[in-house]
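Following this line, the structures themselves.
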Structure P
């Protein structure tokens, strides 16, 4: 995109760039069962080779839905993986291979603005951050992965690498939304569409209690 330079008016205040997010439902049980089988197979080297090949196919897929997910990940590339193996590739493959187990759902158009705004409606900052960005991904591995996967992958997931919400998280957040006093919106009208987006996202996740809500936001 061509960058346009604009001379601001005197007294104009710079507006922060809007953030963005995408959300999916992840079949966490099936995904982790498949991943565990690859990782903890009888022949470890063969399993890693197979895992790399599968991740490379996903990375180079021409499917738009797949790349809507993969393009938002902070991982190495297929070229990196093919050059030489490194333990950090396991985290890349863990995240990339989720693509085959995802169903897109509505997301929040400006998660940063929503996170900053929810405290105006009575939420604590911690509640606002969790509903908008989810839990640390490390806890997803710990909740669903096998012991070898947890031991080798969970420590490598960066601090603040987000995010996901389980069914209980979704239910609690929906309850908090239903409990907001409508009068709070009198002085927070811009938050109305964002709160509606959050509700739609959580409601879509609630309709599939067998999955978890996977969030990617900046």
Structure Q
């Protein structure tokens, strides 16, 4: 049976992805900070009891994780979003946001691909959660935009690097979602935000498709955007 690994497991999209992947019959390894463990444990208590979902905790950084189990699906959802003008951010704040949202992901992908090399006929999907900020720049989010642009370049480069393998790398970039991060956005009507469950279904449908279709960059926008 296939296994999926989801990082940032206490976040709204990650939990929706875990729910959807469990419904498709996958085992799910979730990775979250120890301080957020209760959120995951509470929501997936029955799946944990039955052994279909295995929670893993990190304490100081996601880069601690060593991938104890091979996975056919890996999804990196972790990110920081602190909307501020650049000149109001501290050097430590800039470094931390880039580390959590980009550098840790690059290193985790490196660890996974080194520990579990590509094998002919074994299809794997390594997914990164971007944002429409991967394609545009928005005021007061310069560091976040830089992080998402970095993920875009990373995914494009890896797909070229692994073109002769059965590994596929995805970037799913969406507009504002109804999550803790999304609720930090100012001046927009939250009733138009994307629901994590809808986004999760779109992602899982794409990566588990048995066809030869491949959309390495999927952009999911809101049909209606309202400002307040």
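Please compute distance in nm of label points 7 Å out along Cα→Cβ at positions 142 and 158 for structures P, Q and give me the label with the greatest value. Please list the in-between numbers first.
Numbers: P: 2.0; Q: 2.8.
When distance in nm of label points 7 Å out along Cα→Cβ at positions 142 and 158 is calculated for P, Q, structure Q comes out on top.
Here helix-only ellipticity at 222 nm (-39500 (n - 2.57) for each DSSP H run of 4 or more, over all residues; to 500) was calculated and came to -10000; which of the structures P, Q was it taken from? Don't skip to the answer; put the middle values down first.
Numbers: P: -14500; Q: -10000.
For helix-only ellipticity at 222 nm (-39500 (n - 2.57) for each DSSP H run of 4 or more, over all residues; to 500), the value -10000 is produced by structure Q.
A value of 20 was derived for relative contact order in percent (Cα under 8 Å, 6 or more apart); which structure in P, Q was it taken from?
Details: P: 32; Q: 20.
This value belongs to structure Q.
To which of P, Q does the computed value 127 (volume of the Cα convex hull per residue in Å³) belong? The partial results should precede the final answer.
Working: P: 149; Q: 127.
Label of the source structure: Q.
Bear in mind that the values in this text are calculations on the coordinates, not laboratory data. Bear in mind the structure is a predicted one, so any value in this text is a computation, not a measurement. Cβ atoms are built from the backbone, for glycine too; each structure is taken alone.
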